[in-house]
Every structure is written in structure tokens, then in C-alpha cells.
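What follows is a set of structures to go through.
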Structure 1
């Protein structure tokens, strides 16, 4: 039987990589009871049901995205949250926006708050990239797909947000019109986007 300190150290090493779930302890052979022990000692904190992180973990403004990606790995960060990651907005969203398959179960998170939109086929699969945020692999829409999504879901985010995102995208990605049009076609909003695009280019 390994001494307690080695299990503790192994658990702390896991936690240093980013938020962790109880199931992440299983491959390392660490009993789940250690989560409660380290919370009681003030070394870990429970940030949501089944999700833990170091009590003194350095957190960024994108911490909520890492938490959601850890709990809902099939979700794709999109719309206002993806705009924030890509530097296409100055506003911090009040919730984490995620794109789910039409048939996917709605995640049960108490925090952070989620805003969920759904799609299937190319509208869900086109333009997804992976970034590492606070040690967690986060799937999110590319800049072009994010802007196209703002037009697709303009009733959710507002046409003013979609237009501002389009302006910022054209300013930062001068050669990105082809990618934007491809994303708009995947989202079936090319006809909606084209007049605004022609007016700005």
C-alpha cells in the first residue's frame, strides 16, 4: 500500500494541469475519497458537482470555458464566448455559449451558466478548432464560423452583435473572406450575410 503522501502528491499533480473530475482519478489509482480530504485541508475546491480545481489555481477570464469543456467535452464553445476568445468583442458574456448536436442531452451544470444553441450536419461540424485553456482541451468555433453563427443565431445574440463581429473580423482577418463565405454556406446564411459583407468590403 502506497503512503498517503504519494496519493496526495499524485492528485495535486493532476490538479495542476487544470480542472479535474472524480473519474480522472481512476486511471491513476487514486481513491475518490482523497478529493474530499484535500478539499477539507483547503488544497482543492469543488467548483461544481463533480468538478474540482486547486484552491490557489491561477484563473483567467476564460476559466469558465475550461470548466465547461471538462464537464461537457462534446460541447463546442461558440457565439459570444468564441468572440471573446478570438478578440472579436470587448464584452464579457454573462454565460458560456455552447453549440450542441440537436439530439445531445442538455448538460446539468449549476455553474457556470450555459446558453445552448443546437445544430446538426455541416452547421455543427464545420469550422471547429481545439485550444488548450488552463490545461483543458476546449473545442470552439473558428473566427469565420463564429461570425457566421452570429448571423445564423441573430435572434439569440442580436443583429447588432453579428454586424460588430463582422466588422471586427474583416479588420483582423483581411484575407479571410473565403473562410467566412464557406462558414456562411455551412450555416445556410450566405444569402443573409452577403449584403452586409458587400457593404463592408
Structure 2
């Protein structure tokens, strides 16, 4: 894996978390000069960790180029025990069948739901519950964050999927994740998947809408 500086690592994390960023965006959010950002981006581009998106048209001035992670750039964010998990999935599927695999995933999801529920049940407001869930998911490697939308809906965004390769091999993980979130908030809110990494989005996100 290519050696990068601390500043370059911060840049990669910012793009991973927020999506394509311009040099000005990164300068403002990271407290670096625009020139310094461009110097770092040149190094990261040489290492094939970032690439530019097609310049977006502007009302005034020249089009603005934004930087995004390449496949190698995304690979710097670990996919936990990916190969071993994929091999285990294949073995269970071959030896015990699809139903057994689904039962295992469901059982794991139920245990996760119990852990999450124990942590959020002491929180009084929906906002606090969603924030706590995001904290727990971040601790598991999902780089989760929350946003309250103008209509009162909450967005739970997961900017990294530490089991992406396993989920690609068996999408039961994704189904179980959605069902877990729906069960956690069933008395307070509806939960709907908004963005889906496996359908080409840069992340997974969920809209959590209070029940009036």
C-alpha cells in the first residue's frame, strides 16, 4: 500500500465521507491552503488513489473539477475479514443450503438488534436514538453520520461498508440491515433505504421518518 502523509490521509477520509470534493471544498473543511490541497492531490493522483470527475458547469467562470476516490482509494478503507467471510458464505451455502445461510444471517441480525436496542432505549428523543445508532455503527467501521432534514426526517448515512465484499456475495446482509433498523424504530418512525452501495451509489443511507 502506498505511503501517504497525515494530511493526505485526512483528504482521503474527507472525500470518502462526503463524496467528490473540489480543491476549495477541501481547503475550507480541512483548514489547508488551496495550493497545498492541489499539491497533495497531485501526489494522490500519481498513486492512483484519486481521480477527477468531469468538470461541473458554473454560472460564472471556468468549470470546477472535483476529486473522487478510485477503486484503489476505496480499497484503503478495510473490508473486514473479506476473503475469509466470502469463503465461509460459500461453504455454508454449499454444505447446508441457502435457507441455512439465511437463518444464520437472521440470527446475527437479531443479536445486533438486541445490542442496538439496549443502547438506544434510554434515549428519550428520536434524534438522540438515531445519533446513538450512528455512533454504534461508526464503532463497527461504517463511518456513519446523521442529518436532520427540513421536513423533520432523519438521514442515517453510512459512508463505508466494512462488509461490502461479503454483502456483494450474499445480499441477505443488506436485507437484514434494513429490517434491523425498521425493527428498532417500529414504534417511532418508518425506515426506508435511500442510497444503496450495491446499486452504484457511493454509500448506503436510510431515511428515518417520524410517525405522527
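Readers should treat all values here as calculations from the given coordinates under stated rules, not as data from a laboratory. All values derive from a computational prediction rather than experimental measurement. Cβ atoms are built from the backbone, for glycine too; each structure is taken alone.
The value 3.1 for distance in nm of label points 7 Å out along Cα→Cβ at positions 78 and 174 was derived from one model only; which of 1, 2 is it?
1
Can you rank 1, 2 by FRET efficiency 1/(1 + (r/R0)^6) of positions 86 and 134 (r between Cβ atoms, R0 = 30 Å, to 0.05) and just name the one with the largest value?
Once FRET efficiency 1/(1 + (r/R0)^6) of positions 86 and 134 (r between Cβ atoms, R0 = 30 Å, to 0.05) is worked out for each structure, 1 has the highest.
Separate question: The value 5.0 for distance in nm of label points 7 Å out along Cα→Cβ at positions 30 and 190 was derived from one model only; which of 1, 2 is it?
Working: 1: 5.0; 2: 4.1.
Considering all the candidates, the number was obtained from 1.
Out of 1, 2, which one gives 3.8 for distance in nm of label points 7 Å out along Cα→Cβ at positions 54 and 166 as computed from the coordinates?
2
1, 2: which one has log10 I(q)/I(0) by the Debye sum over Cα atoms at q = 0.11 Å⁻¹, as calculated, at -0.65?
Label of the originating structure: 2.
Right, next: I have -16000 for helix-only ellipticity at 222 nm (-39500 (n - 2.57) for each DSSP H run of 4 or more, over all residues; to 500), calculated from one of the structures 1, 2. Which structure is it?
This value belongs to structure 2.
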